[in-house]
Structures are given as C-alpha cells and as structure tokens.
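Following this line, the structures themselves.
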Structure I
Amino acid sequence: MKTLQALKDSFGYSSFRPYQEEIVSAALAGRDVLALLPTGGGKSLCFQLPAVLGQGLTLVVSPLIALMKDQVDALQANGVEATFLNSSLDSDDAKERFRGLWRNQYRLLYVAPERLFQPSFMKSLAEWPVERVAIDEAHCISEWGHDFRPEYRRLIELRERFPAIPFMALTATATERVRKDIITQLRLKDPFVCIGSFNRPNLAYRVIPKSKPADQVRRLIAAHKGGAGIVYCASRRAAESVAESLRDAGIPARPYHAGLSDSDRSKNQEAFVRDRVQVICATVAFGMGIDKPNVRFVIHHDLPKNVEGYYQETGRAGRDGLASECVLLFSASDVAKQLGFIEEITDEVEKRVAKAQLRRMIDYGETTGCRRANLLEYFAEKFTEPNCGGCDNCLTPRELFDASIPMQKLLSTVYRVRSAGSASGRSATFGLMHHANVLTGRTTEQITRWGHETLSTYGIGKEFSPEEWQQIGREAIRRGLLNQMTGDYPTVDLAAPGAEFLKTRGPFEMPRPVAPRKAVAAAGEKRGRGSKGNADEAPYDEFLYEKLKALRRAFADERNVPAFVVFGDATLRAMAREKPTTPEAFLAVSGVGPAKLAQFGEKFLGLIRGSSTAPPD
C-alpha cells in the first residue's frame, strides 16, 4: 500500500505497468536486478520509485546526456529531488549541484560513464549515502550487443569499489547471450531477472515496397495529420535530402547526423523534443538520447542492418501507450548495399555474424506471416494469437496467386539480357529495375543503349507495374531462382534453380504484389492497435484536447521544458474525456499527482470548466 501511494503521490499513477511492481519490490529488498522491458515499458520508474521510498542516493549511470536533463526535469515537476552531472553544465552549475549532493539534497543523481570515473568524483561518491546503482542501457556493456560502448566495460570498477550496494541493470533490447554477458560483466549477485514481453501492442508494423521514397515518406507523414515522427536514413546525405524534401512540402523537418556540429545537432534535437518541428530525419545516431513519449510514427527510409537495432528504433514510437505506426521501405537495392558494406569487413567471424543478422532482417521484410510474431521470435518469444491486428499482413493478408507464368517471363528476361550482352561481346548484368523496365516496355537510355528493346520479352509484362515486377524479382531472389550480386550497383543473374525452373516450367505460388502507392494508402488508412485494444484510445473531446495542448505548451515554454514534462498526451486525452471539474477529480486522472495538481491544476481546471459551458467556436 505504501508503494502504491508513493506511485500516485510522486508520479500520478494508480497502478503499475506489467513487471514494474515485481522489480520495485526486488530493489527495495536490496537485491541485484536485471530488468529487460520494452521501450515504453516504464523502465525508469523501476529505479525512480525505490529512490523516492528510500533514504539515500540512487546513482543512475546513463550514456545519454540529453536524456538526463529531460528525466530530471520530469522528476522535478513531480516533486522528486533529482539532478545530473555531465559536460553540458558550466562550472558554477556543477559546483552548486555538488553542494546539494554534500547536503544530501537529492534522491537521484544521473551521470555519464566519463564523469563517473574521474578520480575526484569517485572519491566524493564514497562519501555520499549511495543506496543503489542503476545502469541504464545496460546492453552497451556487451560486445555482443548492437550498441557496445567500451567505456561501459569500466563499470566493473564501480562494482569493485561498492561491492555491498545493490545494482540494477536495465535495457530494452538484449538477446540471451547479451543478458548473460550483462550479469557477468556487472558481477550481479543472485540477481532478480525480469524479462518482460517484447510485444508492443500499440505499435502497428508495415513494410512497403520502396519506390520514389521521398514521395512515399511525404504521403505517410500526411496520414498522421501533424503527429511527431522520426525518419531513419542510412546516410547523412539521405537524412539531409529527406528533411529538405519534407520542408519543401510544408512539413517542419530537420536533419540529425554525425556530420552536423554539436550545436546544430543539439538545436535540431531540442526543436523536435519541444514539438517545434514535426519530423526529425536522422541516422541511427539519433534516438537513444530522447525521452519523447508522443512519437506517433517511425519510418525507416533504408533497410536496417539487424533486427535488434530495428526493434529499438521502432520502439521510440508510442512510448505513451497510444497507437503509433512503424513503416519500413524495403527494396532489393538496399539489401545489396548492406551486403556490399559487409563485404568490406575484414574479420571473417564478424562478417559471418553481420550476414546472419542481415538475413534475419530480410526475413522480416519479406515474410508473408505476422510481422509482430516474426519480431518476437527473434527475442525467443512466442506470439500465439492467429492475428495480431496490428501489422499489414494481419490487417490485409495478401492473397496467394499462381505466379508460374510471370516468373517464367522474368527469368526469361534475365537470361535474354545476359545472352544479348555475351553475343555482342559486352558482357554485363543489370538490376531488377532494368529487367522490370524491359518487361513493361519502357524506353530508357539504358535499354536503348544496349538494344534491349529488340528482346523477345520486351513489353510482355504490362500486366504489372515495374515496382510490382521488382517484388516478383525479390521473391525469386529469396527463393533462390536468381542470384543478387553485391557492389555499388546491385545486379541479378540466373541461378541454377532458376535455369531448371525455365526448363521444367514448374508451378510457382507467391503473394500477389502490391503497388507502392496502394500500399502507402493502406498504411495510412489502417493502422490498427496491435494485439490488444487501448483504453487511452477511447473517444474524447478533440476540441478541448487541442485547447489543453495549447495550455500545456504555454506552461512548457514558460519553464523551458518539453511539453510532456507538464503532462503527457495520454493524460491530456484522459482530461478531455473525463472532464474533471474539481481538484479531487483532477487528481484522479492518470498522470496527475499532488505536485502537478498544485502547479497546474487551477489553470487546467478553469479551462475544462469553461469548455463545459461554452460551445466550440
């Protein structure tokens, strides 16, 4: 009861999310803990609530400098004494915080590993009443993790220095091998290990054949009507190009990548977190350092190199529990590019691992089954429901059709293109798009230069668009009928099973290809809510909700904090649905505690009372 009361008083919640209560109880009992919860699963509260209930200091080690400030701002808004120390502070600020630490003023202290191992800091730490150490993003300690950071290896020194203090390691994504490595590297003693479900029911997953990606991205964003989102790109150039394309279309967007100056990266990230721009177009360098719960969509403009990284990046959507969408633009050329990068790896073991990881990512992109189940399987979790209700394959299952004749047409074209080159003494291979253009009878500079308009298969495939022929081609690659070459320009050639197929004219069944424009439209119209409904998606007064958002923005700007530090979207929707008019009713709203009632209650209640008597303009 004391724990639940503290949960409401300090964080505004009347109940725990799955597994939080068990983790908090283990921490309060003084046990080491390894907590593996999905992004948005409430990991931070697992060490924040014990800190509120304890008497000493909880040291939080995090590699994410930007995230520290946001979390500390949110804690302080809830009336919890917390601070951080990192390189963003000037000397006066740092000294003032040190004075507060010596006065035992704080319950939580966030630090980066670089600060942690300064000799003077370690000496001070030994004098402070450290009650618990929380290691956030704990997968960074493992060489087998997708985001290994060498400085995390030094955390063993912290354990050796404070052997009697309980440690809590937290991560959102870790395979079994990484979990074992975390326990070993941190020397966790008989830890309470909690592995939550990796399923994010509020996320919908889509894969769309990539064609004119700039147009696809614009249409996908337009379907979200002003919602915030991240577009992940494989290169700095792509991040800049996509951001410029969106701005040209009137969508507020900025790039984020390692080629920008520190100040520009910080400025662009800040604008996104504060809701001043709608979209951030970023390389994988972006995302770990934000605590923005209302990201409504994550679009992957390019193919990620592994499932673990993809899962974590998509996990930045919908952290507030509201319905959000994750879309991957998939193309054979992106696969070939990734293979080309892998070929440059000199270590054979590393190369083999990278190929296996990419193959698993391709399987996700090409599966005709449930994408949610496919993702969860990677983390050794079974999804047993026959229809998840939140991926394209479950929402709109693609019909199977007899593709024997189309496959013969495609393989014959590949054979004839190659033979024509050999006959002319100009041996060359071409990509799927070139063969699709031949089949659909298009006139391109390359077709004319090589004389491919004279081939017998030229123009015999007009029943499909070039993009649909590429999907058939990718299926041929996946099934081993075509080989795809690596290099700057991915090309295809007939494989031995493909040559045999042409001889036997055997049957071939596959999902019917989908035109990219239709796929984008379907993604915008049917987003689903995952495997379960969500109470926060119940109807609410949208006119009042927009007014509440404007009031929240005014408070956030006045305090120079992100809007979610005042109240999250889910809390505002609850207000717009329940329309509390008394302090007691306001306090009963999920996400409202005594501290926020005292700071914001009068203005929000006044707005809600006024809306109940005045009709919309």
Structure II
Amino acid sequence: MAEAKKEQDSNVIFALDIGTRSIIGVVGAVEGRRFHVLAIEKQDHGQRAMLDGQIENIEQVADVAREVIARLEKRTKVRLARVCVAAAGRALKSEAASFTLELPGTQAITEEIINQLEAGAVSEAEHALREQSGTQNDQYYMVGYTVSTYKIDGYPMSSIRDHSGRVLEADVVVTFLPREVVESLYAVVGKLGLEVASLTLEPIASLNAAIPNDIRLLNLVLVDIGAGTSDIAICRDGSVVGYTMATVAGDEITELLMRALLVDFQQAEKLKMALSEKGKINYTDILGIAHETTPEELREMIAPAVTSLAQEIARRILDLNGKMPSAVFLAGGGSKLIGLRERVAEELKIEPSRVAIAGNHFEKSSYSEEYDLNDPELATPLGIAVSAGLGLINDSYVILLNGEPAKLFRSGVLVMRDILMMNGYRYADLIGRTGANLSFLLNGERQFYRGSLATPPVILLNDEPAELTDIVHAGDRISFPPARAGADVVKTVGDFVGSRYDGTATINGAIAPLDQPIQTGDEVWIDDLEGAARARAAEEAGEDAPAQPEPEPAPEPGPPLSITLNDTPIALPGKASGDSYYLMDMVELSGLDFDHLKKPVELIINGEPAQFSQMLHDNDVVEIR
C-alpha cells in the first residue's frame, strides 16, 4: 500500500533546475528569513536531451524530471503540484539603450513621465535588437529591463521621482529571450502536470543565491557555468545592471576529450570528473582498446579549451560591464574545472584572489542540517528556491492574462505594460496604428484620403477599465484585446470612372486597367473625367445597373463633441458608428507624424497625463505634443 502524501501547501517551495546535463530538484520552506532545505535530488539526462541550455527532446526531459519529482515526494511525503523554474536560453540577448526626454519646461517628475522615459529607452533597445537580428520582436519575449542610470539636466541620479527638471535621460539594459526557449520549458512542466508558480532567468536566480543584497553596492559579476551555457549577471550600486550568456561551457571540455581520446560522450564526462583525482585513470575508447592516463596528462590536454572558455567569459563580462569588475564569483558545475578560476583572472587582468568559487554566501539565504550547501553546482536550484521563498519572486504571484497564467520573468512591482510585453505583445498592440493615407494627382488635382483610425484596446483589470501604467498584483485578472490597426486607403481607377467607362485611363503615363490600385505619389489621368463622373453617378443611381441588396440600417450616430486640441477649439461631429471618441482619434489632427517620431509624445487631458486609450468628454482640453 502506497504511503499517503499530504498536499503541497503555500509554505512548501519546490524549485526545479532543468540543466543541460542534469535536473536538480530542491524542496524546502522559509524559516526565519532563510530557506530551509528539506530535500535535494539530482538526475543526469543520460542522453543529450538538451543542447546549450535549450530543451531538444521534451519527452525525455520530462521523464527525467518525473524521476526527480518522485524521489523528492518520497523523501518529503508531499505531493508536489507547484514548481518554480528558471530559463537559460542559448540566445539570451541583452541590449543597452539610452533615451532622452525633453519636457516643455522645468517641472516635477511624475510616475507617468518616468514610465514614458523608460518606455522610450525600451523601444530603442527593441529597435537595436530588430536591426541586429533581422527578426521581428514578436519572436522574443522581453524578460525584463534594468535602468542603470538616470540623469536630470545632465546630473546622474539614482531616483528622479518628484525631482524637477527639463531634460531627462535613462540608460537601460533590456533582456530578451527567444520565444521557443520559454515555450519548451512550459511544455515540459505541462507534461509533468505541474503549475508554474514562478519563472525567472537562471543568472538572476544564481545571483540571488550567491551575492547577498548587502554587498551589491560593489561591481560584482556572477558567472554560472553549466554544461551547455555560461550565464552572466552583473550588479553594482545595489542593483542588477545586466545579464547575458555565452554558449561555451563544460561541454566544450567534454567534446575536446572525445576527439582527443576517441571516446564516447559518457566516457569523456567521466574523464572530466576525474581531473581532480590522483593516480592512474583507466578508460576504453570506442574501438574497445583499453588505455591508461593521468590527471596531469588530461589537464594538459584540455588546457586550450579551458583558455578558450576563460577568454569568452572575460569578453562577455567586459562587453556588458564596460570595465573590469571588482570581483567575480564562479558558480555551476563548470566552475569546479581545475585551472579555470586562474585563467579567468588572467584574462580579466585582475588579481586571482578576486575570482572566487561561489558558495561562501549561500548560508546567508539558505541552510540545511542534512546537506552541504557550499557547492557551486547548487547556485541555480537554490537561487530559484530562495528567489521564490524570500519574496524576490513570490511563489503565489500568478496573474491571469486572457484566461491563461501570464509569463512573469522578474520580481518587484510590475505594471500592465511590463506584463503585456513579457507575454509577447508589442507597442503596436498596445497603441495601434492609423491606416496608411493615400495622396495622388487626378488630372492634375491633388487627391487626399485618410486611412481609418486604429481601434484602441479596452484593457480590463479585474473587470474594471485599466491603463498601461496601472500596477498589477498577484491574483489579478487581465483582459487584453490587442489594438486593431486602421485600414489603409485602397483606391482603384474604377472607383472614379465606374465599371461601364469605355475611355482611357493612365497611371504615371501607362494605360491602367480599372482594377489597378493607385499608390501614393501616382499621377492618374482620365481622358474624359466629366463623362466618367456622369457614368459613375448613373451607375450609383442604379440606372441600367443590376439590383443591389438593401443596405443594413445605419447605427444611431454618436453625440458631437467640442474639445480644445493644442490650444485650438475643435468641433467633432458624432461618429456614424455611434462609438465614443478616444485620445487615439486625435492623433491625425495633432499634426505629428507618428511614423517618424524623434521624441516621445506627451499626452495631456485637462492638465493630467493621459493614455491613448482614454475616452474624451465634452469640453476636454487636450495636448498631443
């Protein structure tokens, strides 16, 4: 008879580190502001189910995870239902960007202004990503951003809220993760029948375990070296200022041994683990021939790969940090590689004593009576658990987005905009675009037609209207239909002459069929424009034309509206559709070219910061500058 298990309550935290070479599970609970580790289980994949941190064989990874879960449940007598995980990703991208916001005059800096400043910086990073990768942003999740520097009128500031100034600057580091990395991680968890309680990045998790908050004023680097990837996080002045990764790690050492000694992957892994042993080492190659070697011979053999790994880690650190850091912590199984610590120090040109193996600080955030936690390989699983247990990532922080759990990548305060962008939505989905206008010459006279206006999203937070800057809390429900772009203007020659016109029409001097679309800048010539107009009018009047279906009854028009836009009174007729007017409807009337903006747009209604999706009322005073 199977032993009965109790259900996982809110105090029990289950962290799962799905690594390239193995899966490590940790179960524990928070006691006295430290994470009490109750059980740790580890299982190698056996076969190469993952490559460079990316899940390749979902079913195989799920099978190994089930084994780890079963052993944890047996040890703890708890039926595990919620799991905290972290994503690595072989193509994690960090983009640094800067943005300057010039206000009309010196004024107090509100939260809305800060949001606008940071949004501009994030947009710059998105643009840089798109330019470098040649892909659309919707192939990536924005997993978070950190403001590394604020400036007010040229003076650096750690916080700018409630200060006064005119020229604001923000430097940010924005991190993006390929969509397939996140989706495959969720697919594994789904096969296990578990609920994702929290999701973060592996470098953030490792840093939370290895580098306590009280020493983050220093410029410190955490490098978590796994089998397939080396994740890097940098902190200074009390906050994380960037993270990146390199697709060089422990597997490079294993693969070198495979080529040099003609052994399979598993045998090469065993030889790598024996580097710190003493005495003779015996192995058999793929031809069945027995060999003998020594740890010294193996270390000499892998020296080029160790140097290559150290050089790539140092290059990534310097690229992201911009200078030599104060100290470096090496974590993960790859950090145990003999000689690597010294080589990293040499490549960074810092004292060897300033490159340390992580683990000495684990006891500040976690403890165990049974396990030795001062193991750099435990940095990620402990970090995932500590992040959730100590409130760095709340394990109950579940938000529903359109009925499904939202993907959340960072802790702290999240606003609506953050959550939508973390789940693949772009700024075009948040605001919408007016359809393209059409301007051309018809028999020498300029013709101009406006594209239809975008339909802004009606965002609901817990069934109440919400804005992009609203703070979202655990347990909240979001309904977000993306903005719908307005329709482009489409006109053909036939729209001006009718189907029975038998004269000649040209576009840019070439004879054009009646169904040829007219493009902006075209010169259209109709040889008998007056005759074409009469024929068109007769056709629309129904003369000699086939019977047309009865049109549907038009909706009641909406009420007219009088507003002031940029100091100019404007009378707006009621919309034929009966809909209300929104701030988005005023974009075309503002005189700004939203396709070629050089600065962010300031939106004001009755002296207060506003959103594009905000409804307008009679006598509102509107500014779009």
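Given a value of 11 for relative contact order in percent (Cα under 8 Å, 6 or more apart), calculated from one of I, II, which structure does it belong to? Spell out each step's value before the answer.
Working: I: 15; II: 11.
Checking each candidate, the match is II.
Hey, Kirkwood radius over Cα pairs in Å derived from one of I, II reads 28.5; which structure?
II
A value of 13.0 was computed for mean count of other Cβ atoms within 10 Å over residues 5-12; which of I, II is the source structure?
Traced to structure II.
Match the computed value 20.5 of Kirkwood radius over Cα pairs in Å, for residues 109-388 alone to one of the structures I, II, and report its label.
Attributed to the structure labelled I.
For helix-only ellipticity at 222 nm (-39500 (n - 2.57) for each DSSP H run of 4 or more, over all residues; to 500), the calculated result is -8000, so let me know which of I, II that is.
Among I, II, the structure yielding -8000 for helix-only ellipticity at 222 nm (-39500 (n - 2.57) for each DSSP H run of 4 or more, over all residues; to 500) is II.
Laboratory data are not the source of any read-out in this text; all were calculated from the coordinates shown. Please read all numbers here as calculations on a predicted model, not as lab measurements. Cβ atoms are built from the backbone, for glycine too; each structure is taken alone.
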